[in-house]
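Given below, in the form of structure tokens, are the structures.
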Structure I
Amino acid sequence: MNKFQHQLANLRQAAGLSQEQLADQLHVSRQAVSKWENGSTLPDIDKIVQIADILQVSLDELVLGKAPTVSQSKLDRLIDAHLQQSQQENHWRYREINNGWEFLARYWWLIPALGGVICGIIGTFK
């Protein structure tokens with residue numbers, strides 16, 4: 001639990017809380033918080049959960065010192081947003097062509113290509 005005592009002290013200071021302020025929020029004495037940070041005692045599991053909530057960190061970060069990672073649900077939301085944006089941008093490519101103007105708007109590049117092919121064929125007969 002060596003990481004816990006260092007993490008508790010570092011995260012408490014990063015949150016701008018004194019030992020007294022943290023103790024007041026947890027309804028314990030300042031000496032109890034000091035003992036936790038010194039490693040002489042450990043808080044109960046319910047206090048550890050409360051500490052994580054107060055310091056706004058995960059239990060893994062508080063107890064194990066693991067850096068927070070992007071949660072899977074957040075990653076899924078980012079991927080879904082990107083896919084939805086791509087789908088909206090490409091919607092016109094997959095929709096049915098209803099008239100000649102839509103055909104020309106989509107396949108305008110065929111006109112110069114076909115013109116070049118026709119000119120090349122005519123040039124070979126001269």
Structure II
Amino acid sequence: MSQTQAVRAVVRLARILERSSTQLSLPHYRVLSAIAEGHERASRLAIRLALGKPAISASVDTLIRQGLVSRHTSASDQRAARLQLTAQGVAALEQAEQAMAARLDEVLARCDVADDFVEQLAAVEVGVESLAAERLTAR
């Protein structure tokens with residue numbers, strides 16, 4: 001398989017997983033999961049997710065309106081707002097992850113290398129995390 005074919009397969013898989021979640025779009029899922037991982041400020045989210053600040057602001061504002069995220073101003077720095085998942089946000093994230101995991105299981109059931117794929121994907125995640133950490137420290 002060429003790298004181009006691999007990219008196309010990853011993109012198609014992402015789209016399949018996105019369609020499995022009825023409440024969250026993939027961009028909103030990414031924002032919620034990053035907040036859940038401890039990236040509490042919009043500027044850090046933008047770097048972590050490789051998105052512009054306007055895109056993050058729009059996503060965060062939408063998630064706040066939906067009751068999935070809350071924003072808290074820091075007492076020590078009024079400019080710095082911390083983002084936190086609400087109970088509804090935690091539930092939506094868990095529901096989306098369960099739906100996506102079930103859909104991934106459906107895809108992997110059609111593959112003869114399912115176990116290897118999950119292990120290799122875990123290895124890829126190490127590289128993705130390393131790249132994200134470099135972007136965060138470069139700022």
Structure III
Amino acid sequence: MARLVVDGDDLVLRLSWRERLAAGRREVRVPSAAVVRADVEPDWWRCLRGTPRRGRWRPGRCLGERRHVRGRDFVAVRAGGPAVRVELGSPASWARLAVTVPGPEEVVRRIRRAADARTAPEPASRGEAPARTG
């Protein structure tokens with residue numbers, strides 16, 4: 001079963017060995033700073049958009065790349081449970097990641113924490129006065 005993990009500054013979708021064979025790749029890695037939104041989709045099939053390209057597509061099981069007008073998505077979803085949907089922006093090469101994982105709510109919390117940490121403004125150093133304009 002696929003897993004979504006935060007690895008340093010990256011969000012990584014790791015595939016099982018069978019999924020690797022079907023998808024033709026070992027993992028999908030995107031910068032945490034590229035995360036626009038992460039949420040749990042109760043209906044796994046709503047994560048799918050576009051047309052299938054590389055991967056394996058069976059009833060109740062979708063794995064691989066899908067292309068659409070806005071770019072391309074990578075999905076690793078299966079019937080019977082909710083999926084984690086991660087919307088991505090620049091500089092990621094994917095528009096969306098969708099994956100069925102155990103404990104999707106906790107996975108989404110970890111992704112949001114990592115994304116927030118990457119986009120939080122840097123605090124001013126101590127003793128430095130703010131720049132004046134005008």
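Since every read-out is calculated from the coordinates, none of them should be taken as a lab result. Computed from a predicted model, the values in this text were never measured in an experiment. Cβ atoms are built from the backbone, for glycine too; each structure is taken alone.
Quick notes on this one:
- Which of I, II, III yields -0.52, -0.59, -0.85 [log10 I(q)/I(0) by the Debye sum over Cα atoms at q = 0.09, 0.11, 0.16 Å⁻¹, calculated]: I
- Structure responsible for 1.6, with distance in nm of label points 7 Å out along Cα→Cβ at positions 9 and 97 calculated and labels I, II, III on offer: III
- Origin of the value 1.4, where distance in nm of label points 7 Å out along Cα→Cβ at positions 65 and 81 was derived from one of I, II, III: II
- Origin of the derived value 43, 19, 16 (Cα extents along the principal axes in Å, for residues 57-104 alone; candidates I, II, III): II
- log10 I(q)/I(0) by the Debye sum over Cα atoms at q = 0.12, 0.27, 0.28 Å⁻¹, for residues 25-88 alone from the coordinates reads -0.48, -1.17, -1.21; which among I, II, III: I
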